[in-house]
Structure I
Amino acid sequence: MAKLLLYLTLATSLIPLFSVAFSPENPTDRRVLVLVDDFAIKSSHSLYFGSLTSRGFQLEFKLADDPNIGLQRYGQYLYDALVLFCPSVERFGGSIDVASIVDFVDSGHDLIVAADSNASDLIREVATECGVDFDEDPAAMVIDHINYAVSNFDGDHTLIASDDFIKADVILGSKKIEAPVLFQGIGHSLNPANSLVLKVLSASSSAYSANPKSKLSNPPSLTGSAISLVSVVQARNNARILITGSLSMFSNRFFRSGVQKAGSSIKHEKSGNEQFLTEISKWVFHERGHLKAVNVRHHKVGESDEPAIYRINDDLVIL
């Protein structure tokens, strides 16, 4: 292999990179804690959970207010990822709170947060800690009178058919998602001070966030493509986070539903939800976009052996 000569000023250790290369191997971290408001979600969202278990993940379901839950035992983390499918929980049980979830992510673990129109202040606080802000109006939902999904049940146009995906194969895979994704829930904005947050699924320019049951008395605070429907975070320690305001996105009903955008003659027999959420979960759980260095060797310029330590301003050769 040709030598790559790098002259580096060593001020820090290796900085975690936004992954741009695929690893063909599955990750070894497989333990996932799923916190729910009601165990009925195991059935109503079984297709999504089945996708995870079929890929080797070990899911442990707990009620979010279970007094015995915890992320650690004797200083060791019990899980490698946390899924919060408990939008209405007012207080976590056991030793879990917002601070412990932040510490969990800061320790390099992954997180999925799914809210809905009943999102509690607690779930909103978790989202804020991750770099996004849900609409402050607790009654607000994303409304789109142009890009809504044709439905016999949705007269207020809160059932959105969105296909404004991020253009990043590393996150969504190389196969195009042909059908729009069904979304019904609350929108969020990205904290401009956090450069690590990315919109993966955006609302259209005609969307806005408001209470669908009342007339607008003031201009909505969230409008157009500034509304994010699904966002992700790649932390500097390589922890990954997914945040959305629609728990229904993950449901069997949305996975199996056909979808047709208003004004379009194209009717898809199946929504893009299953493909979208399966692919994005592969990224979140490091099945894709996971950078792996193999057989890396290094030494000082003019030497051949690897030293035990390097000093600032040492020049290196990396093979």
Structure II
Amino acid sequence: MDYHHLTPKERALIAQLWNNGISMRQLARRLQRDPGTISREIKRNRSGQKYLSVPARARYLERRMECRRKRLYQNPRLTAYISEKLELSWSPEQIAGRIRLDYPDDRDMKISHSSIYRSLRADLLPRSVQLTMKLRHYGRQHGETRGYKAGAREIRERSKEALRRKRLGDWEADTIGFGQAKRAYLLNVTDRKSRYCCLAVLRNIRREEVMRGFEFFFEGGKVPLRTVTSDRGIEFNCHREFESRFEALYYYTRPASPWQKPTVENTNGLIRQFFPRGTRFTELTPEAVAFVMERLNDRPRKCLNWKTPAEVISSYLLHFT
């Protein structure tokens, strides 16, 4: 039978019955536990001649935390690995998932994401400012999103392969404005399958500037390109030029429907970890944007079985170039 730690309810029952003279064996039968479990619990956690459930649980939790401290202190490799990834803005879940890929046969390099969280709360590891970030709902829209675009392809026409993320090269595009007067914009184009993102600073919100960003990303076949999907903002009124330039298909979501491009919207939230609302446009330098792009593409994703977007794209380019 699998072992499970005593619950607060069981400790309360032990306190009630044992303090009233019930034997340990009778308690064990009542709780369907091994008599040794009851004996050790009372011996370790009683208060004088009595057993009190609340102090008993406090002592139990203190010992568990001490065990975790010893495990981390006695394994500097594990501590160093976790600390390094926290500095890269990885979440505890990403660290715990990726470490299984990096050290598949090393039993000393195993830890759960919940243990990392508990270690952070206990100040056993350096805190990363990114852990306090919450992905906010951002229903902002740029420009007029309701306009009709002659000859535009609707998202419902997109292929099943693109819809189901079966292949690389199906991208979603969006822009993020910065500064109170929106004096700077970031073009974000994210691949639906690999989650690989391409970021570029825009000098303005015109379609010519967006096309310049697309050319920077896609010219020369640096990454696979089959389709791009965006909202109907005026900056994306470039479908004809795009399809002519790249021989790829351009699709538009329905008006006011950001959920129809969930991949790029999620990436927008990750970008806000580095460039929060209120970021001044002067901070949006090409070097800073390149740094953020590298960090995001080198971050393991659960949906990729803890591989990174860069690894997925690189594997494709290695086999098809």
Assuming -4000 is helix-only ellipticity at 222 nm (-39500 (n - 2.57) for each DSSP H run of 4 or more, over all residues; to 500) as calculated from a single structure, say which of I, II it is. I
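Between structures I, II, where is distance in nm of label points 7 Å out along Cα→Cβ at positions 33 and 89 highest?
Working: I: 0.8; II: 4.6.
Structure II comes out on top.
One of I, II was used to compute Kirkwood radius over Cα pairs in Å, and the answer was 21.2. Which one was it? Intermediate values should be presented prior to the final figure.
On the way: I: 21.2; II: 23.5.
The read-out comes from structure I.
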Looking just at mean count of other Cβ atoms within 10 Å over residues 193-200, which of the labels I, II belongs to the structure with the highest value? II
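Determine which structure produced the value 4.3 for distance in nm of label points 7 Å out along Cα→Cβ at positions 289 and 305, calculated from the coordinates; the candidates are I, II. Before the final figure, lay out each step's value.
Working: I: 4.3; II: 3.5.
Structure of origin is I.
Computing relative contact order in percent (Cα under 8 Å, 6 or more apart) for each of I, II, which one ends up highest? Spell out each step's value before the answer.
Values: I: 23; II: 15.
Largest calculated value belongs to I.
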With Rg and Dmax of the Cα atoms in Å, for residues 161-280 alone derived as 15.0, 46, matching label from I, II: I
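Bear in mind that the values in this text are calculations on the coordinates, not laboratory data. Computed from a predicted structure; not experimentally measured. Cβ atoms are built from the backbone, for glycine too; each structure is taken alone.
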